[in-house]
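What follows is calculated from the coordinates using simple rules that are stated; it is not laboratory data. Just so you know, these numbers come straight off a predicted model, no measurement behind them. Cβ atoms are built from the backbone, for glycine too; each structure is taken alone.
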Structure P
């Protein structure tokens, strides 16, 4: 197969004029619609009656009602999370004290139950990238790894907490 040779004078080109759209900050756009879409902060809602923010699907008037959140009775031990403050609390009294200090109505808060994050077992394949081909852990290390995993299994306290999907159900100390 012979390589095709193309010289600059043999290339056929047609002249084409493009219109660019420039915003007030001096940025250029290839299309008017693209520029308007990129620069807009709000759009007309599909319902035809409202205006919605750029990254919302609906306007306030046609926003579907939020799904009711699932509630669960608080066990008295799990951490609690108050989204309004982005803060974790260990008990209801702590939330009440915080609300009193900050002069916040505690009855308006949405309080979530947290799930504990626990240590997980360390498996032998953790070190597989340092083993020789078909290599294994030495017996002494394997025994210590088994001890460590037993200690992890027996340690029942969470290392940290994560927000769950449940809203806490409990009685305030009124």
Structure Q
């Protein structure tokens, strides 16, 4: 499962999940939509594409692609390679329109998110080390730090990148 940042205003202008499903009909085959507006589709080597806009404004997708012998036999068919390339192009165009970002911008956003997660993990590690090594830290400060660490870890488990402000507060506390 992948989550992509969505440019501000794209979800609203597209009409939410209903608009996303309509967009899918332009790029994929066999589009089926459930009651929540989540669609499932396919095209060539993409055996299953499921996508929806989440409540926190991200595009969440799950893609299954042909592998192994199935992929080899597909590629060896007449026009197999062309269909495979077309499926990649359609996937990329779908993501461009659904997120409002180009492939490079999506990559930059993903790096930005990864950096936030990394900084948060590093801050948590440093906080634990500071608590362990310091003899002057009060119990109240330790409790506050553990509370902040729990909040950061919860956010990270949910897939939400912690803000730099929260991480800085934890660093400043100790």
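P, Q: which one has distance in nm of label points 7 Å out along Cα→Cβ at positions 84 and 148, as calculated, at 5.1? Attributed to the structure labelled Q. Here helix-only ellipticity at 222 nm (-39500 (n - 2.57) for each DSSP H run of 4 or more, over all residues; to 500) was calculated and came to -6000; which of the structures P, Q was it taken from? So the calculation was done on P.
Given 21.6, 74 as the derived value for Rg and Dmax of the Cα atoms in Å, which of the supplied structures P, Q does it correspond to? Spell out each step's value before the answer.
Numbers: P: 31.0, 91; Q: 21.6, 74.
Value 21.6, 74 for Rg and Dmax of the Cα atoms in Å corresponds to Q out of P, Q.
When mean count of other Cβ atoms within 10 Å over residues 12-19 is computed across structures P, Q, the figure 4.9 traces back to P.
The value 16.0 for mean count of other Cβ atoms within 10 Å over residues 4-11 was derived from one model only; which of P, Q is it?
Working: P: 6.0; Q: 16.0.
Answer by label: Q.
With FRET efficiency 1/(1 + (r/R0)^6) of positions 44 and 156 (r between Cβ atoms, R0 = 35 Å, to 0.05) computed over the structures P, Q, the top value is the one for Q, the highest of the group.
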